[in-house]
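Each in structure tokens, the structures are laid out below.
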Structure P
Amino acid sequence: MTSVLVVILEAIACLGLGAAVLHMSRLLNLIEPIERVTWSFALGVGLLGWLLFVVGVFGGFHAAVLWPLLVLSASGIAVLRPHTLYMPSRPLGIVESAILAALAVSFAFDVLEAVSPPADADSMAYHFALPRQFIAAGALEFVPRAIDGAIPLLLHMTYVPALAFGGEIGLTLWTMLLSWMGVALSYSLARRVLDRTWSLWVALLLATTPAIVYGGGSGQIEPKLILFAVLAALTLAEAIRSDDLRFSLICGLAVGFFAASKYTGLLFALACGLSLVLLSMHRRGRWFRHGAVLTAATAIAGGEWYLWNWINTGDPVFPLLFGTIAYRDPTIWDVAHQIGLSVYQAIGEREVPVNLLWLISYPFVAILDGYPTFESGRTGIGPFCLLILPIALYGAWRGRRHIAASPLLALVSVAVLFYVMWFGSGFSQRIRHLLPIYPIVLVGLIATARRWSDERDGRVPLVAAAGLSIAIQIAGQTIFTRNFAEHVFSGESRDEFLRRNIAGYDAVLWINQHLGQQDRVLVSFRNLIYLFDVPVYYAHPVLDGRIDIRSDAVDPQRYLADLRRQGITHLLATLPSSPSDASGAHQWQALTPDCLKSVRTFDVESFQSRTLPTYIRNQERWGLFELNLSGCRTVTDEPLEQPAPERKIKP
């Protein structure tokens, strides 16, 4: 119950912050009742994350600071007077009732996931692990690790109160609510151009989208970024239509919050800026003033994390500018890791070349799950867009004379420009990175397809496409949720659930029971980081340069120096299957027995899928070692100087 109350309070705090800003800008009464709630929440999430960054920098992640911040923020809800939220509506029809029932089923599945322990690898590695680290420290800490450490973390800041006061269930309930509100905001977007029935179709299609199902209840932020992307697109369209600078201000805040949550937000900011200027000029609006307001608001809302990176490293987009500017601490990154990162992205994140042919082909191939790197199977967007595309294209052709005056033009412009820049950037080609703009595309396709169906009384193809897509997506959600349902309804304990969903969990249990806060364990298993109660250091062969475990690293002396610098007392590693495997992550094998004391071994069964865990299982053996760096030698080198004190294991 405490977890639920904490989530409710944080939700009200977001509503209060957003509503207060909309009220002060005198926009609250210019929008529809449902938009007063959805816009306020989306804006408030960004504002709360922005404020929590400031609190964290000054060491305020404590109850004495966080509780007053939430309560004070929640007081802003007073401007949302009940009578201003009333919106008369007609009774529900059979189709609408059926859609709402399906939505209820989908949301019930989400709840089963939310009340189960988190097990997603990305969440364990950093989405949930970093907020837990910040709470333990009582302050924001800089983690100089590329891609998942020194990154924009505005949304993650909102995880801090939920986890600190609501515990693990409070955290998972909060991430679930953020995804639900993204669906609600997308519904309010649809209501601007569609009737209530088709707006509900949009909500159901979005709620059951594989990428939402997979990442909505976890720490994955793409489903949550829908809040900022849709709000930005909506206010951008209003700014162009009305030539009102206040909408450009809100748009800039939303864009900034996107950029402060993920690096792809920089591309989204550029897409919004170009759309605003070009379309304002076309309508002879005040394009320069709109652009200036948008830019200023974006910089204020989104600049915190880039300034934070610059202060700590000298690189605002660490490590993108390595080699161009001097780093404040040269030990955190080097040429070898920069080359390794480039290779890692080229091999692991990109599947197809960046050219015009693939720019056009990518959406079709990705929806059809053409390559493993796209991850379309578990984090795709479903088949609906592909099914209705021909109808939508015909509808767009029929209405081509009205495109310039269409309220959809600004929305489509932002989505298309973002996609083109994202694909052309050459970064990750995982389709889930397009999820924030998916609701915009979904609404645009349905609205243009409706032109064809209205003219020809051809609603059957549209309804059939929506029904088939939803049937497929709900079937997939059912399979995905089975794992959580088994946990909830069987009475399975948390440890039992994690043991069968996370490889190596028994090692975590043993370490938590036998080591203490004076120890620090070197770990390279990303799916375990959040679960440790004792201090750990998450090392990565490519993303972290502070402890060199690259596959081709063969410098035991540097390795030992890195271990001492980071205060490592224990090492959890995979025992090699071959004695010759002694490089990179196995550099520890070059240490003499007086450096390492074997503490315990663990038999680990790993698997590639939590949803279908019976497939592709592998057996491994892990070892836990205690490090004694006092007088430590490598196989070939002399003892290191300045011995570190020994650490003992708790009885």
Structure Q
Amino acid sequence: MAFQTSEQKKIDASKLAAGGVKLVKGPSAEEQKKTQAEERVALEEERIYRKGVATIKDLIAPSAMKVEASFISLGSIYARTIFIVTYPRYVSVGWASPIINLNAMMDIAMFFYPIKSDVILKQLKKKVGILEANINTKAQEGKPRDPQEETALRDIEQLRDDLTQGTEHFFQFAFYTTFYSPSKEELDRLSSSVESTFGSMLIYTRRAYFQSEQGFNSTMPLGLDELMITFNMSTSPIASSFPFTSAELTSDDGILYGVNRHNNSLIIFDRFSLQNANMVIFATSGAGKSYTVKLEILRSMMLGVDVIVIDPEKEYKFLSDAVNGTYINISLSSESKINPFDLPRPMGGGDTSVEDIIRSAVITLKGLLRLMLGKVTVAEDSILDRALLETFAKKDIVPGADLSAVEVPILQDFQDILEGMEGTEDLVVRLKKYTEGTFAGLLNSPTTVRMNNQLVVFSVRDLEDELRPIGIYTIVNYIWNQVRSERKKRILVIDEAWWLMQYEDSAKFIHALVKRCRKYYLGVTTITQDVNDFLTSPYGQAIVTNSSMQLLLKQSPASIDLVARVFLLTQSEKYLLLESGKGEGIFFAGAKHAAIQVVASYAEDQIVTTDPRQLLKIEEEKKKFAESSQQS
């Protein structure tokens, strides 16, 4: 082992310096620690930054939050909290429903703080003593009694009894609502509307002034009550404050329409118990319109109701055969004919004169002639009016005549009268198409059909598109005459009613029928899948107004806004109709409505189904059964 002396170390150092090599002093331990600490801080900041960008909270959080005296701003949204401070002596069940059903964005929070009964009983005992002392003092001094004190004393005594017996419990109850709006003006309008709605029920509210942030936090789904504004209540009024109530449409009379999707109760209803028995059904193709109507027909017949159906697509043939109904096919080549000049027989009691019957028939026939002849001028309308009266007079149908003993005219008789009048050449030429031309087999003959069955179905499937509105108009007029001849509980089903809503005269006739049918114990069911054409017509909206029952099944996105505006649907009800399955929708009966699921038994389903695959399977089973019967 060799050792260097101090002199040798000096010589080596001088050599290194002479060779251009310098010695650099390294960082100290303190500097190294400081550098490592700074690197750790930078890495932590980077980690926190990356985590913040990736979390859900940062994605859904507003860009900024501004707290004002009576509201807060969450980005571009304004929010205000309203709380209840005073309730009336009595509150009805579901008193919060008008606010829940309000078409606005809102959050609702309710907080319940149970109070021990012994604590409340001590306080109530003291309050009873004070009230009794005041009442006795006023009585001794001869002062008039105070009804408020006496009422309060009775209420407290009743509450003491209920608390002691355990039938009631005591709570402190807080009710807050936070409303959201895209503008300050809309928020003020909405707040005033809510306060007015509560005020109409003698429920007084306040806005959360200088506590807007606390009010917002209290209605968040965090379970935090930062306002702590409560009202003393017992069990019964608190139970009535539960806002999510669903309409019960179960009655002792009527038929089963379906199941309430809110609470699984049965929707059993009698349409004849309402202000009128009319009903409208709107849905897209394949949503279950015909299926639902067939179920109603089948179940109504079991209760003795007569049913008349106008069938545009031969969908009711199987149902008619199953119940031994009358199926009438109306076409150019069919033997079943309806004379548009038929008149109703006056009912007993003399409530309708023959003159009124003739006048009504002339007005109805002019509407039919306008459908047949096209555009009619004012002068031609006057000529048609006079010609129709002369046509009836030719058959001795005049005021005072016995309608049960007369022979009604046909379309050829009307043409003969027109040919004998001046200025009718153009009308006669247009009319001959229906008396001598291509369409002669439809209207120019006496009536050969009879409505003497509980179910009568008129099929117009084989009618040309040009003739279909005319044929349906004639059929409805014939049915209306039969209804006015004998008062009886009946249902008239008009499927694909948009055919009639395309023309003003036919739409006006259906509207008049819907308005007048109640007095004859008739309920009209109007079915359509062309919602836009139906509701944009003024007569279509009037028909909806005069129908106490409405059934909305699955709707298309193109028509949902119009349906929501006409039926005053909430946002959630709009989504329900867009996402509904077959046979699902919303059932309206008077002022009540509920989500419905149409249900049928296996036997009913086999009769009323409209599914082509299921119908084909049924037909194949029938063929197999028939072949096996022949072989045996």
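Largest in relative contact order in percent (Cα under 8 Å, 6 or more apart) among the labelled structures P, Q is structure Q. Once distance in nm of label points 7 Å out along Cα→Cβ at positions 389 and 429 is computed for every structure in P, Q, the highest value turns out to be that of Q. Match the computed value 14.2 of mean count of other Cβ atoms within 10 Å over residues 197-204 to one of the structures P, Q, and report its label. Considering all the candidates, the number was obtained from Q. Where is mean projected area of the Cα convex hull in nm² largest, in which of P, Q? Greatest value across P, Q: structure Q.
Tell me which of P, Q gives 1.5 when you compute distance in nm of label points 7 Å out along Cα→Cβ at positions 525 and 605. It must be structure P, since only it matches. Match the computed value -14500 of helix-only ellipticity at 222 nm (-39500 (n - 2.57) for each DSSP H run of 4 or more, over all residues; to 500) to one of the structures P, Q, and report its label. The value was obtained from structure Q. Here the criterion is distance in nm of label points 7 Å out along Cα→Cβ at positions 277 and 405, and among P, Q the highest value is seen for Q.
For which of the structures P, Q does the calculation of distance in nm of label points 7 Å out along Cα→Cβ at positions 173 and 381 return 3.3? Matching structure: P. Largest in FRET efficiency 1/(1 + (r/R0)^6) of positions 101 and 421 (r between Cβ atoms, R0 = 35 Å, to 0.05) among the labelled structures P, Q is structure P.
A short reminder: the numbers here are calculations on the coordinates, not readings from a lab. Note that this is a predicted model, so its numbers are computed, not measured. Cβ atoms are built from the backbone, for glycine too; each structure is taken alone.
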